[in-house]
Structure P
Amino acid sequence: MFNLGVIVPQSYFLPRLSRDLPIACKMGIENASQHINLILEPGNYNEDIDVLRQKVQGMIMRENLHGLICPLNPSLIGPLSELCAAEEIILIANTMGEDVFFESQLNDSLLVNSYQLWQTAWLTGLYTANLGFKNSVAIYGRHDGGYGIPLALAVGAEAGGANIKVTKITHMENENDACVDLLKEVERMEPDAILAHHSGKQAVNFLSDASTAKLTTPLITLSPFVETVDLDQFCSKIEGINTVSTYQRDADQYLRFVSEFNAKSQSVVHPHIIMAYESVSLLALGLEAAENSAYSTVLKTLKKISIEGPRGNVCLNPDFNESLSTAYIRAVSRTESGELFNKTIDTLEVPQLCHEQYQLAQKNTQKQGWVNPYLIA
């Protein structure tokens, strides 16, 4: 029996996370429950490395732990993986990928399941430039725009011959901070487009204020804007909003997962739910494919396999093998019955330059944005 620990963060930003993450994990082992013993551990915000180390060490002592899945802030992956390597624990870190993962943090026990938000930001900058928007303004919510996102968006735009002329920050105090005056100020600058990166209730608030400000400048958002909250919570201005993503939310495999998850929970399927399901499913497949249950054998097998999940073909450590080759352009649209959804309208081939610039950023261990624990979940 493989003892798998899952540290479940608590979040005010993502409602019901403490209930829903275990559901996603259990869905991932439905066909392998006789081989995997799932051990759940509360993690609060997962932002304190000392607390995390104590929790993991306690699980090792009590449960004879063999593996650990944990939603992690990029800055915590390296320090926690050191403990796991010393104890021969396979660590699968689920991360939004909002910052690069530095080469210096790599060790043999570590596997990363990334939402690849850095690459998504880079491609959003390129897509905006391809549309002919050469001088844009970027607006970030305080709890979304940290780490490497501003840099990725800027260099992606530069790759297309465009420029991010000004960067603004919103929601410095709370999720209901007024953005009307700021949006009017930005519009007076006459940018070609506004690039927004908000999520959850802040995204709803931002778009409502954009409507109040009678914003006429084209608005493009990063993918979490339309993925972390029910689209029906937005005002009518949400229709037609374009995003770039690494997967299709109108594909059969995604819709199938949503249907299965909704049968067990009525919550919105957001990135952390998807990654939890994928990581457990990958581990279950790896245990089945491995020649034996030895730590080194399972670890070696996990680095080679992939699954067809909600995001399509997914593997571990995607940032190190350049597996991302195609991105998808999506527009918020309505079905024939009037329901809002993210409709795939085009594809965007991922240029080699995107991978090259990510690799360059990996070699620089200096943080490019502000460190934000809320980006964990």
Structure Q
Amino acid sequence: MKFKLLLILIMFSLSPLYSATFSPEEDVTKARLLLSKYRWIQMHYFLQTGFQTTFNDKSTPKEFVMNHNRLIFNGQVAEKVFFLFQTDDFVPEKDQEVHAPFYTQDAFIHYRAMEQFQIFAGRMIAPVSRNALISAATTLGVSVNRDTLPSYSYTDNGRDTGIMARGFLFNKLVEYRSGIFEGLGREVVQYEEDGEEFTRNSSDTPRFTNRLQFNFIDPEEGYLYSENYLRKRNIFALGMGFDFQPSVSDSQENGKFKNYFAVTADVSIQADWRSTNAFAFDLAFLYSANNPNVAANYEELDYTDSIGFHVQAGMLVANSLQGFTRFSYSNALGADNNKDFTFTKLIVGANYFIDDHHAKATLQYELPVGNNSDMDGENKIIMQFQAYL
């Protein structure tokens, strides 16, 4: 009996070497299977599910929803070599032709050569903006604001396959991420049956994505950022990003492919206040041009360029209750018969934390106030429950 107990304690150990301020996907302070000094593996489970009522959708006014149902594995295989694998098995009906019921969200190897220079290789988030890199488990509302996320539709869920360098400079004041990704590769397209064939990205040039962030208080060392550190970190961060790939957009269907590019800028502030309270604030801006997939969720619109911003804030009280609000504006340039179409939305809501981000409930109301106010599914109330292990 004593031998079995000793064996269990050796196999499942807690590490005192890491801070619990990483996102839940990378929190290595929990139990893990230890194989040797530099070889271990850890599993997490993440579920978001709930109910929503829409007020201007004739087909599905009320429905139960599941936003995420994930298994996550992270670990170490050598002294400076780590990995993360994250999957999801919930696929919305509109995406079932693209995804199998079980698909890979992230899968990459992370080589920590030194603090100033690290390498990521595999399938990961293209680091266009802070918004793109937010952990789904630590958002202020029920989800990240995809209306101001230009890379989300360019490739699937904002993920792409490639290699990225990352590091921290000047005592972690500056963080950089610079990657080369697959993006939209070389492909022969034909717009009409028996019509002329054209070649997208004929030189098969990869996608270039870069991000720079200045950390004026606490740095954020994890692969993912958080909108909601819940007093674990004080953040004052300024960031900017750039995304580019040549000859991928042919909105006129005449074989003259244009270059895709996007620029972003963001500010994030999170501050502990009087021991049990915390304040969170985010401001983000984007401009995206010649994204051939930007209108993927809106079949009635035809556009490739957009500009927008969002501002959001939250206040945590007594470590358990948090009110939040968000205002977002996005202009789909020339989307409506060469006229601009605006997506403007006001969100208000509250989080109740039963146990940090591990168990919480969120109530959120979304009110569209732009041209999207008459679109199905834009005006709704959402009740969401989250479990994270």
Structure R
Amino acid sequence: MSSSPVRPVVVLGNASPALIDELRSMAADALPGTAKPLLHGAEARAAIDAGMPCIALVDGDDPSSEDAALLLRRNPAHAATPLVGLAALADEIAFSTNYGCGGDDVVPKRNLHRLVPRIRSLQHAATSLVASQQRGKAIVASPDPKRRVVLGRILHTAGYAIEFAADALEAAELAKKHNAKVAVVEATEDPGASLAHIKRARLSGLTANWVLVVEPKRIAQLAPLVDPLPYVALGDAFSPPENVLFAANELARGGGTEGRGSARLLFGSAVHFRVAGRDDDEIGFTYNVSETGLYVRTLVAPPAKESVWIELQPPRCDRRVRLEGIVQWRRPFGPNDQATVPTGFGFEITDGSASDRQRFMDGYKALHASTFGD
């Protein structure tokens, strides 16, 4: 029986000849025996047109990287193509920039060998990564076409069929027409007017869950107006776009802590992790935290039930802490109509120094207080 064809690694946008040479060497290690494991320029574009590549890379330090990434994401056929940014420094800014243009992970340029396990695991992933759209219609409204693409991709890969709108009024009309399950409205110019349209839509009997995405400086002003409205939540326009999925899922489940020891709160920070006893760290990004654990975004999640060491700076804390724990569950890459989180793993804290565990707990409580006003 013949083996499946090797899917190449493609580099989007501009990248220096020196970086291309390093990436070509890395790809040869990841896919030994492949004639052209890495494609760039016209060859990369042809490979994308012909079918899904194994993984797409962009130089996150190059100004053209955002446009190159969004060009990929505008094609629904490539909503599930993994996109990794390469950065001189894999910090919060690099991750936020990567997520903001539809990316999935970041690898530091000084450690390009970290791409090897990502390429190998994705090479053997399912070749037909098509979203099922079983969760019904989702409306995505924004005056910015780029943001519509990025936000729509998040909900599309979570199992929704997407309709785009320019503003809240059009979103309400489409939500009624399609009996939408979710409507995301980004309103950075006049969020009050958008909220008025959402309120009228709710009062008219539309049952969609609404997420109003606004600039963070507007949240405190709008929160008292949104809190009384059923099935309406606020989102932060400067946070990773995947946060709209968290908000929509929380609305669908009614919020609260049912089945959980504590509420899960959105929190994004770069995090270092490794399987216990290993020599090298991987870098990921936190998605949410609870009193007893956190969820880490990464394309190289450790196996379930594996012991893991983790280092991060907790919420409202001025230093990093080291914790030990267990991978309780993981979400592999690809469309999933049951998705509640991006690709990564759920980590339960089981050990660590008493002082570091207390710092984590105190940080969580401070975040909880600022989120819920308690």
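Suppose you compute Cα extents along the principal axes in Å for every structure in P, Q, R: which one lands on 62, 52, 42? It would help to have the intermediate numbers written out before the result.
Numbers: P: 62, 47, 38; Q: 75, 46, 43; R: 62, 52, 42.
So the calculation was done on R.
Given a value of 52 for percent of Cα pairs over 22 Å apart, for residues 156-283 alone, point me to the structure among P, Q, R it was derived from.
Details: P: 45; Q: 52; R: 42.
Clearly, the read-out refers to Q.
FYI, it's all coordinate maths here, none of it is from the lab. Treat the numbers as computed from the prediction; the structure is a model and nothing was measured.
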